[in-house]
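Q: What follows is a set of structures for review.
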Structure 1
Amino acid sequence: MGAQAMAQETSSEDVGVREIIVTAQKREQLLQDVPVAITALDQTALEANRITDIMDLGAQAPNLNVRETAGGIQVPTFTMRGSVTYGSVSGQDKTIGIYLDGVYMGSAYGSAFDLPDLQRIEVLRGPQGTLFGRNSTAGAISIVTRDPTGELGARQQFTYGNYAQFRSSTRVDLPQVGPFSASISYTHSEREGDVKNLAPRVDFDFSAATDQSLLSKIQQRTVKRFGDKNSESIFAAVKFEPSDDFTMTYKFDWNELRYTPEASQLIAFIPDIYNYISPGFGSLIQGLLASDPPVSAGQSGPATAKNILSIPGYIKNQGHNVTATYYLTDNLTVKNIFGYRKAESVVAASYGGYDTIVPSYFGPLGNSLFIMGSSIVSSRVRQWSDEVQLNYNSEPLTVTAGAIYFNIKTQNGAPSGLVGQGSLFTNFFFQNAAGQFVVPGGQDNRNYFYGRSYAAYAQVEGHLTPQLDVLAGYRITRDMKDGHSLVYSTRLASQLEYLYSPYRDTRSTYMFGVNYKPTDDILLYAKYSTGFVSGGAVAYLPYAPETVKAWEGGVKAELLDRRLRANLALFKSDYKHLQANASGRTFPTSSPLFDPDVGTLLIDEGDLNTKGFELELTAVPTRGLTFNAAVGYTDVKFTRVNQFLAQPHDATVRPKWTSNLSAQYDTMPFYGDAYMMFRVDASYRSKSQQLSPTIPTAPAGAVVAYSNSLTLVNGRVALRDIKLGGGKAELALWGRNIFNQTRPDMALDLQVGIVSSSYTDRRTYGVDLTFDF
């Protein structure tokens with residue numbers, strides 16, 4: 001269970017910051033009493049910034065950046081306090097744990113989806129290894145949904161916006177009947193993408209695949225636009241409260257998303273590499289590009305692209321959660337959290353940035369497909385977990401302890417039956433109409449992974465005096481991983497099977513800390529903690545656990561008669577054996593022009609030291625006016641670089657500065673209870689490197705070697721609490737990325753003289769109409 005924050009309303013006469021209740025240490029505490037750097041996004045912030053899942057978080061918390069992983073797979077890439085995590089390789093764990101109502105989501109596939117009944121999203125920064133698992137060396141993100149209220153009520157919201165946006169969200173709370181209360185929500189959301197596809201439309205054939213259950217769910221044709229979304233979501237909750245001592249809540253969520261991948265733009269191309277493979281071949285491609293030039297792209301993303309091999313994607317998520325709480329005594333509580341989740345997805349996407357049909361006047365290559373780079377990925381994930389928590393609280397001592405079992409099975413890669421079939425979806429850079437490989441340069445993989453984890457933890461807080469506390473925590477974790485990969489080797493022109501080396505490892509993490517409160521409104525804290533991300537193997541290549549040792553100190557204060565809240569955190573983290581996703585082309589093979597058998601690997605990138613600070617401010621200078629500000633700074637330095645990289649290395653996709661600022665003004669009621677709300681939000685990330693200086697990098701790719709600084713401004717104006725019969729209504733106008741700023745979001749150097757990039761989303765705006773009864 002991650003941090004859970006809930007704003008407590010003050011009376012109309014009060015002027016001051018609202019109290020926030022959190023469970024960042026798996027028990028209820030005031031935010032200002034918790035020695036953890038936490039950002040809580042309540043319903044107001046979620047609505048104002050159009051946040052419906054973790055992909056929308058962006059720079060809402062200091063030192064946090066979220067991007068979409070390349071390939072259209074709807075997997076988030078996080079950067080937090082200098083740590084970058086993808087989680088898209090089979091068996092790979094993330095350095096930022098994601099929790100849904102206390103259940104850890106072990107796979108990146110299926111971790112980003114639209115939930116219809118969000119109450120808040122919490123961001124915990126820094127290693128969370130004692131209480132929240134071994135795979136939280138950078139932090140944790142907790143998604144919290146609503147519980148049933150037990151009172152009859154309903155809420156209906158409609159949204160209309162540009163790009164044909166339409167969203168309808170319906171929630172019904174049923175009255176409590178005996179010990180039972182329940183609620184149900186349904187949301188439909190759709191929109192068109194913000195980039196048009198200029199590539200010719202092509203119909204593709206998946207008949208070679210044996211797994212038609214997923215492939216039959218998608219339209220097998222080149223998309224018209226990039227970024228389309230059509231989502232259906234259901235959420236239901238039932239609470240059972242037979243007495244004051246026992247509560248059990250069951251929650252069910254279901255989401256089906258049909259979408260089109262993000263656009264990929266060709267940035268640079270070196271024909272000489274292909275002339276070396278086959279004399280004149282690179283010149284031929286250069287002539288093709290001259291006769292049908294790709295879209296020009298730089299720091300600002302164009303509104304068109306040319307990606308033939310991007311077809312509609314499909315993702316379905318489903319989860320069950322049962323949380324039971326038993327209050328044994330006033331001081332002792334036992335809680336059990338059981339979770340079962342499954343997800344499936346399939347998508348084909350271009351990532352080279354330019355595809356087309358070769359004109360007939362190009363001789364023997366005429367009427368064939370030219371493909372800069374593409375992939376098709378299908379995945380299935382099944383996981384279940386159970387956690388028992390025990391909380392004891394007394395005047396001299398507070399204890400939080402528990403045990404966890406986690407089990408996960410995943411399959412991902414080229415759909416079964418397509419591996420090695422010479423289909424159009426094999427990551428090869430050029431194929432003729434017959435599916436023969438003219439220029440080999442890719443892989444077909446199908447990966448199967450099985451993982452189990454056992455853990456026990458305890459954290460003890462001794463209250464030495466009313467002002468002074470000391471803390472100590474310990475966790476022991478046993479990880480077991482197995483799996484195998486089916487790989488089509490382009491070098492050997494045959495299919496191979498690699499059994500993963502069984503991974504078995506037991507590791508401990510610990511934490512020590514001290515808290516001091518010189519006054520009731522000021523907390524000073526310092527702590528030292530350790531953490532790790534489990535190791536494993538990708539096909540025939542093992543990778544070691546990533547470890548971290550971290551210091552953090554901070555101040556949490558409420559000043560000026562609670563009109564100002566100021567939270568400051570200073571941190572220093574030392575990472576060893578940093579795990580990083582890398583193309584197989586990073587490693588030497590018998591020929592530098594041919595890839596090794598596995599396309600994406602996990603490598604030991606080296607050792608990394610990070611240090612920085614985070615400052616968050618909330619000010620309420622007068623009734624109705626609230627300011628929020630946050631700034632984060634992270635300095636990163638590699639102290640050791642893997643010798644296999646054989647190249648200069650830089651801290652890519654790690655912006656040094658992030659910040660956000662918001663101002664909200666609520667007027668006095670002017671017609672009954674109705675009043676106006678005005679809110680503006682701005683988020684900023686500094687310039688960050690996108691590409692390392694690898695070889696060969698097309699020189700023209702330097703235009704996206706860095707992503708320039710980006711400032712996004714959002715706004716919302718609402719007329720609230722309009723009386724309507726027995727209920728109330730709200731009408732709001734909103735805009736996101738109002739000044740239409742776009743920057744390179746995921747630049748790729750394909751290591752064969754091709755550089756491409758995707759870009760941040762363009763401006764959106766619309767109107768919300770909400771009814772509460």
Structure 2
Amino acid sequence: MGRVSGDTHAGDAHTAVTHTGDRIDFRNGTFRGEAIGKKVEHHHHYGPMPHVEDALPPTAAEFTGRVEELDTLLAALAPHPGGHAPVPVTAVAGMGGVGKTALTVRAAHTAREHGWFPGGALFVDCHGYDETPAGAEQLVEALLRALGVAAAHVPTTLDERAGLYRSVLAERARTSGAVLIVVDNASHPGQVRPLLPGHGAHRVLVTSRDTMPQLGAHLLHLDILRPEVAREVLSAALRTAAPADPRVMDDPEATGNLCALCGYLPLALQIAAALLIADPGKPVTELVAELADSATLIDHLDDGERGVRAAFDLSYRRLGPGPSRLFRLLALAPGSETSDEAITVLHGADALPRPELNALVRAHLVSPGSVRGYWTMHDLVRAYALDRVAREEPLRAEGTRARARLLDHYRQRVEAAVWHVQSSPDPAPSPGFSDRADALRWFDHERTGLISAALWAADPVHAQAGLGLALSLYGYLSWRRYFDDAVSVYRCATQAARALGDDLGAGRAWNALGLALRYSRRIEEAVAVHTRAREIHASRGDGLQEGKSWDMLGVSLTEARRFDESLEAHERARELVHAAGDRRLEASTWNNAGRTLFKMGRCEESVVALTRAREMFRSVGDRFHEATATNNLGRSFRETGRLEEALSAHITARAVFEELGARERIATAWNDFGVALSALGRLDEAVEAHRIAVREQHEVGHRHGQAIAANDLGVALRRAGRRDEAVAAHLQALSLYRDVADRYGEDETMRLLTVAGHRNAEPPREAGPPGEAGDR
């Protein structure tokens with residue numbers, strides 16, 4: 001079976017015959033076509049050759065986009081000096097529905113219009129992904145018949161047919177010129193090789209869902225459309241049916257949503273257009289709503305003649321048991337890209353299943369991700385695979401086991417990585433990372449997958465494991481300041497813990513959510529959330545966790561400027577954690593109480609509390625928090641007139657933060673160092689220190705800290721007599737404070753602008769680059 005287009009003849013070698021069709025279907029040994037009444041003389045392959053008419057399928061009326069890809073194909077087809085192309089075969093590969101045939105047919109028509117193939121054009125459909133693909137013998141016979149060889153003279157074996165085919169084409173090159181042969185929908189190199197001409201004047205265009213490097217062809221991998229091109233595809237399809245149809249142009253937002261739902265896949269876009277054309281009164285928003293609410297989107301994308309499911313079925317059926325299993329498991333992977341590591345775990349093997357993965361890549365069901373070692377699936381392909389899993393209980397059970405393996409693996413790796421990132425004095429939970437940089441690289445690469453897997457906690461089947469992963473992630477999310485991600489993860493975690501009846505997990509999840517909210521400057525929400533966590537732990541009679549919750553609550557109360565309540569919270573926390581014998585948490589209560597006392601102006605008391613915190617952190621080997629307490633102590637030294645000690649404290653703290661790679665804390669220490677320098681009258685040095693802090697906080701994305709540093713920079717500039725620069729710095733701080741909704745910071749900045757002599761305190765439209773400092 002195989003559809004061939006070209007001149008086709010019946011009769012013996014020396015009989016004048018009637019041309020019976022220029023679009024011929026060859027299925028099960030029969031030809032079908034439209035008679036066009038053209039007379040041709042045939043003298044076997046040694047006599048005059050019949051002319052091969054343009055036999056290409058018609059190009060789509062609404063063909064649009066693919067300009068670069070079309071140029072690439074035309075460059076490959078263009079005549080070469082001497083008439084022989086170095087690489088006569090060009091293969092267009094891509095997933096089902098991506099528009100390979102439409103592009104190839106357009107390129108073939110354009111090449112014929114340029115006069116590059118005076119010998120004509122042939123088109124053969126290999127039906128490579130049907131249940132019974134065309135065999136090479138059938139395809140060569142069909143092309144021979146199209147070239148004018150009578151049925152009686154077609155040899156019986158494939159080798160003989162291929163030899164005759166090459167001889168006929170060589171004669172045609174001599175008498176008529178180059179021929180273009182389009183081999184569509186091939187699924188295996190064995191279908192294509194016998195169709196390759198021996199004469200270098202001819203060219204071959206091949207389309208396939210599989211990459212076939214064995215052909216030695218120019219390869220063009222066809223991907224989905226860019227969003228703007230996808231819009232034009234929809235618009236062109238509607239304009240073709242009704243030039244005045246305004247729906248796409250009138251609702252660009254809905255059109256963009258429709259393109260996204262279609263995954264920017266040409267087949268899906270054409271089906272969506274057909275659905276709109278079939279119902280001229282339907283707004284684009286209505287179709288978007290239907291597709292968005294459809295439980296099986298791929299089933300909804302069907303216009304009665306074409307369907308996304310049918311297109312993907314053809315590719316899936318050709319996969320062997322191993323690749324098809326990996327295909328389903330990959331669809332279950334978290335995140336938009338999946339690493340070699342995650343694939344190995346999902347597959348349940350000791351090593352990456354490379355042959356199966358390669359098969360999926362060749363079939364364009366899986367594509368390389370943004371970095372080497374990561375892989376991605378088109379959204380509609382993933383939806384198709386997930387639907388196949390959902391339809392069969394054994395496949396669902398297999399998927400559940402795979403996800404459970406990955407959750408368990410991720411949690412072990414996260415715990416080991418966090419140990420390195422936070423420089424914990426505790427023994428490492430497991431090996432696997434050489435140092436902090438190695439751990440952070442792993443975190444950064446796996447971040448999307450980790451967050452998505454943690455959100456599996458919403459599934460009752462994975463609630464316990466998902467909750468455990470979520471609770472282990474906070475150290476990394478905080479270190480990298482991914483607080484929006486943290487809010488999503490811990491809201492999900494609180495719900496999972498409640499569904500499990502896990503009060504300990506619920507309390508921990510609420511506290512993690514509170515920290516994320518506080519760092520997002522959602523202070524009152526953080527106060528409420530920590531209060532809830534405290535109540536949960538109190539009801540459990542867990543003094544240690546209750547004390548920890550009191551301490552976190554106290555920090556949020558300080559940020560809310562409720563200082564008396566904050567001190568009470570830290571004192572209550574200290575009583576509980578001291579009774580539980582946890583010296584690190586007790587040190588934390590002293591440090592946080594010292595910060596609150598500093599903000600209250602009780603700086604001598606703050607020195608005592610922070611000195612105690614520093615010594616306790618040192619005793620338990622917690623260098624990071626020892627440096628934090630040291631930097632806080634430097635602020636209190638400054639306000640009590642101990643300026644040289646303040647400078648020394650900030651330098652010491654900064655050195656530790658630099659060693660640990662804690663950029664936000666480095667910026668904080670630089671800014672506090674600048675304030676101390678300013679107090680000593682070393683204003684030029686102070687300005688430079690503040691500029692470093694502003695830049696660093698901007699780069700780590702800590703806008704509140706950037707605002708603090710910008711204001712301190714403004715103060716130093718004003719004292720140095722550089723008022724215009726001081727005003728600019730304060731205006732930057734004002735804009736940042738407004739962005740993070742800190743009314744106190746905004747009011748303080750307005751006061752500083754007044755002191756600087758600025759009357760109009762409106763900030764610029766955007767806060768310019770560099771700016772921010774740490775939590776003061």
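Quick note: the coordinates plus some simple rules give every number you see, no bench work behind them. What you are looking at is a predicted structure, and each value in this text was computed from that prediction instead of being measured. Cβ atoms are built from the backbone, for glycine too; each structure is taken alone.
Q: Determine which structure produced the value 7 for relative contact order in percent (Cα under 8 Å, 6 or more apart), calculated from the coordinates; the candidates are 1, 2.
A: So the calculation was done on 2.
Q: Quick check on the output: -19500 is helix-only ellipticity at 222 nm (-39500 (n - 2.57) for each DSSP H run of 4 or more, over all residues; to 500), derived from one of 1, 2. Which one produced it?
A: Computing helix-only ellipticity at 222 nm (-39500 (n - 2.57) for each DSSP H run of 4 or more, over all residues; to 500) on every structure in 1, 2 gives -19500 only for 2.
Q: For mean count of other Cβ atoms within 10 Å over residues 195-202, which of the structures 1, 2 scores highest?
A: Ranking 1, 2 on mean count of other Cβ atoms within 10 Å over residues 195-202, first place is 2.
Q: Looking at structures 1, 2, which one was mean count of other Cβ atoms within 10 Å over residues 507-514 calculated from, given that it came out as 18.1?
A: The read-out was computed on structure 1.
Q: Oh, and also: Taking Kirkwood radius over Cα pairs in Å as the criterion, which structure among 1, 2 has the greatest value?
A: Ranking 1, 2 on Kirkwood radius over Cα pairs in Å, first place is 2.
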